[in-house]
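A.B. asks: Have a look at these structures, which come just after this line.
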Structure 1
Amino acid sequence: MREIHQIIKERQIINETIRSFFRSRGYLEVETPLVVRSPGMEPNLVPFETVVIEPNGKRYSAGLITSPEYSMKKLLGLGEEKIFTITKVFRNEEEFGGRHNPEFSMLEWYQQGADYQACMNETEALVQELATIFGCTWPIFQRLRVQELFLQKIGIDLDVADYSLLKHTCEVNGMHTDETDTESDLFYRLFLEKIEPFFEKDPLFVYDYPKHQAALSQMTSDGRYGQRFELYLNGIELCNGFTELTDAEEQLQRFEEEARERKNLKKTVFPIDETLLRLLPSLKNPSFGNALGIDRLHMVLTNTSSIEDVLLFPISQLYP
């Protein structure tokens, strides 16, 4: 176990550097709610659920946020140009330790008038500034499209791959499949087992994810890939960024598809955030956003192997 005082000092340096970095670039720091009606629609996430109760006994279903994304985008739709937040987020059914903790710290930031390539540049600048402070030395951040990775590692061309090919590839590699699997499930299984474990320590941006992994991102000009990226350092996924989707109709379709997937998985289906859909068209095109796990960044900067080494009260201590 690392010394508590050292962890506190390191985290203060990280948070102060983040705030200084964004303020110097004209960003405003914002606060967003932790308890909301719709905490997240992604099929693979399990939000913590709760109930808000008025003194008169009236009850409202609610959840703890898995990301401040919806609230941040509403602020963009109301006219804010460059905003960031440092907040707690919550994801249930997560592992205890390793790279996971059900409650963790997230940096999220958005800028109107710039795309995901600009966001990658800004992410690299932030991480390099922190690396200098912590005495880390990394080479140039490499960038590879997901399509290139699948070709290199498992010989699949995602330009032409379909459900049948992904399912067959999973099966010949000894992975379990069943009739409930979606194309997204099969892709994610291959990515986690055949690609992600082989990422080296050097920084790597992985970008342009297939349409079924586009989440809240815009599509590339050919319509095949989402303008989405993730940064890996020491083989650890640190962040998830997009060129933001501003088409409310398309976003509604994606929310509805995610709701169907959640229902099929017997997970809670939360209400679609109508205010977000109403405000999305007010965003400039392009606009970018990025969500970065501060605890994992802390791990990388201090070369520690477990998230418990950078938390003062990891979940395993609270529930031994």
Structure 2
Amino acid sequence: MDFDLILNELSLRNPAPNEQVAQQRMSELIKTIKAVKAQGVKVSLRTKEDFHTIILAPNYPLRHWLNDADQVERLFIKTLATKAPFSTNIANSEIQEIENNVSLSEFRHQGEIAIGLGIAYVLNTITINTIAISLLSQECWDCNHVKLEFRCLDEYGEIISEIVEIIHASRSSHVQEHISLIQQHQERIYQNVSDGLEVWNRREELFPNLEFCDVVRKQLEDIRTGQLELQPVVSILFELHKCCKDWNNGYFNLDGYPVEESGESKPTLDKYFKERTFRCPDGKDRLFERHVKLRFCNWRIYFLAEQPGIVIIGYIGRHLPTVKYRT
């Protein structure tokens, strides 16, 4: 799932007094973005202007910070997906009008025009997953929600004003306050998947921590809209994806996740190993033993926990033959 992070341009108006403070602010911003990514979502940073041209401190633009930052932070920023201006790839005239300051409505924060924060509010109203983030340059940005004044003209030309609130983060701890919201967005997206073909086509977006053998493509494509197995398959894949995201070392342990896992007996593997051997994305054939049961429909999802961060899905479908049940 993709999440748009809208960088509040007002938080860039107060450069740090020196390079050390600027580096601290950037470290906090990176921690904040990483905290969102840790929820299993892909993020894009939307900015008013080119992110790499921002001034962090007097005579200290971002490109100079890149020279001073440690390798981990430097690589993170260099590989972060950024979009400028805010409206890039968004076909919504209201967003573009707010961005260009020609809209009949406007958003203000403490009296100042707040374009990025306003766009974050509008994007959330049209169900684009969005969080506004700020560089922690002032105390007013040290919060997990921001209130804005929304002004617009009614049908009689009268100005209407109301206070609206947006979700916001400038620290990683703020993101923790929004985890349930992010999870709700995730669940809604998974519930709205229409068929197995959509699961396959969106697999990198929906399950970025999973890899799929090519044979799974046909198995998923055969799952039709409204088919009983669709949501259970999506739910199990989501749980495997979450467990993989949390897997850093040792055994790939599914304890604590709402799945029923099983392995195969030696006699079954000896007799039916070919039925459980699948060609992986790297072109190598591997034996898949571990699987999750979908008991109510007698389906199985076979997976291979190759190494931390890599779980391969090898088979999705009806119960494979065993020495006890030949199906």
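Bear in mind these aren't lab numbers, they're just calculated from the coordinates by the rules spelled out. Since we're looking at a predicted model, the values are computed, not measured. Cβ atoms are built from the backbone, for glycine too; each structure is taken alone.
A.B. asks: Looking at structures 1, 2, which one was relative contact order in percent (Cα under 8 Å, 6 or more apart) calculated from, given that it came out as 15? Present the calculation step by step, with values, prior to reporting the outcome.
C.D. replies: On the way: 1: 24; 2: 15.
Going label by label, the one that fits is 2.
A.B. asks: Of the structures labelled 1, 2, one was used to calculate Cα Rg over 2.2 N^0.38 Å, giving 1.21. Name it.
C.D. replies: 2
A.B. asks: With Cα Rg over 2.2 N^0.38 Å, for residues 217-272 alone coming out at 1.45, pick the structure among 1, 2 it was computed from. Before the final figure, lay out the partial values.
C.D. replies: Details: 1: 1.40; 2: 1.45.
Here the read-out was taken from 2.
A.B. asks: Looking at structures 1, 2, which one was distance in nm of label points 7 Å out along Cα→Cβ at positions 137 and 177 calculated from, given that it came out as 2.1? Before the final figure, lay out each step's value.
C.D. replies: Details: 1: 4.7; 2: 2.1.
Structure of origin is 2.
A.B. asks: Which structure, out of 1, 2, was distance in nm of label points 7 Å out along Cα→Cβ at positions 25 and 129 calculated from, if the result is 0.7? Please report the intermediate quantities before stating the final value.
C.D. replies: Numbers: 1: 0.7; 2: 2.9.
Considering all the candidates, the number was obtained from 1.
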